[in-house]
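Only the coordinates and a few stated rules stand behind these numbers; no lab work does. Computed from a prediction, not measured in an experiment: that's the story for all the values here. Cβ atoms are built from the backbone, for glycine too; each structure is taken alone.
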Structure 1
Amino acid sequence: MYLSQLILDPRSRRTQAELTHPYEMHRTLMQAFPDELHEDERVLFRVDIDRRSGVPVVLVQSRGEPDWSFLHDCDNYLRDAGGKDNPAYKAVHLNLREGQVLAFRLRANPTAKRNGKRLGLFDEQDQLTWLQRKGEAGGFGVVSSTVRPEGFEESDKHVGGQEMTISHYAVRFDGHLQVTDPDLFIRTIAAGIGPAKAFGFGLLSVAPA
């Protein structure tokens, strides 16, 4: 897999518009990849806002190597990184073992299906239970997690020739997990967790505890 980091200019009108409508950011990011991806390939992204500077940092995970050269023609979209590469990306090779404890971060849209409809989960315990179920099915167990609700997020998407406004409830999980099935866990990371991945949800990032 590849991980990319894009540091955006918060003063850019394009940046401001895409932060408000994340599906538009998804469309921008997908220009770094071929039009036809493998059937099981996911491009995931998450926006983190630097607490000190307020600068938006976009993390992108992909199976294929990205080509970010088109962004250099987007005036004021990228922030000056002081001589460092921006965007920057690297290949990632996960070498995991059963029982390993890792720190994690996940921005997700926890939902449950009722009467054929996907409904948001707003209670903290329900959200944690949702995450635990995803872990049991995805090769990991949740050791500890904080839950930070980020509220509703709306974005416009063209469906069947019509523009629809879609709303998602965003929750950020931070904590520690334990690997129970390394191969399954790697597949879970590659696929992402939960719905609404094209809107900036589902990217599970891990690091040494």
Structure 2
Amino acid sequence: MKVYFAPRSRAVRTVWLLEEIDQPYELIKFTLGQKEMRGPEYTAINPNGRVPTLVDGGVIISESTAIAQYLGAKFASHLTPTLAESNFPEYLQWLHYGEGMIMPPINNYVVETILLPPERRNEQLAMRALKLLNRTLIAAEQHMEGKQYLAGQFTIADTITGHAIIMARRLGADFAILPNLTSYADRLEARPAFQAADTA
């Protein structure tokens, strides 16, 4: 398998999961914004010119949650609860919460504080995004009361929404009011598989 990757991006999720399930992979590494990501060689594989992209033989997938579901189905049934299991609805909810709720305000905040040149940044939009981000995290904070992981035991949901929570903390979301998420993020960042992906 090949993983097209950039540090500090959603691609960390894919490498993290591959490390968790001990599957070998070849890393093709970019830096975010590198012109080759928009070049014809890579856009022939991923027309959006973004990471991650997983290539597994003739299979090409470029959405991080879809990649996680694919890898879980193929290699890691122990990390993917089934409909017959009581935690399946909880697992499904939190598998998609990261991209559906946490990442949109993160994306807006990053655009307004990092990606745009200083003269085009809008502090009001950045603060609005941060406020919305903090609100999405409160729901996760409440859910994590008394829990170690999102669906009880560690699942691929933790590599998706857990990664989004880690990103939110690193970007400056208000974790002073989120003790459950603070412990959860610490727990995830202590995992050797996460550390391998985070430093790839």
Given -0.70, -0.85, -1.08 for log10 I(q)/I(0) by the Debye sum over Cα atoms at q = 0.16, 0.19, 0.26 Å⁻¹, for residues 53-116 alone, calculated: source structure among 1, 2: 2
Consider the structures 1, 2: one of them gives 24 for relative contact order in percent (Cα under 8 Å, 6 or more apart) as calculated from the coordinates. Say which. 2
Structures 1, 2, by FRET efficiency 1/(1 + (r/R0)^6) of positions 13 and 101 (r between Cβ atoms, R0 = 30 Å, to 0.05): label with the highest value: 2
When 1, 2 are compared on distance in nm of label points 7 Å out along Cα→Cβ at positions 125 and 149, the highest value belongs to 2
Read-out P(r) over Cα pairs in 10 Å bins from 0, in percent, for residues 61-164 alone, computed value 15, 39, 27, 15, 4, 0, structure in 1, 2: 2
Work out the source of -15000 here, i.e. which of 1, 2 gives that when helix-only ellipticity at 222 nm (-39500 (n - 2.57) for each DSSP H run of 4 or more, over all residues; to 500) is computed. 2
From 1, 2, which structure was mean count of other Cβ atoms within 10 Å over residues 45-52 = 17.1 calculated on? 2
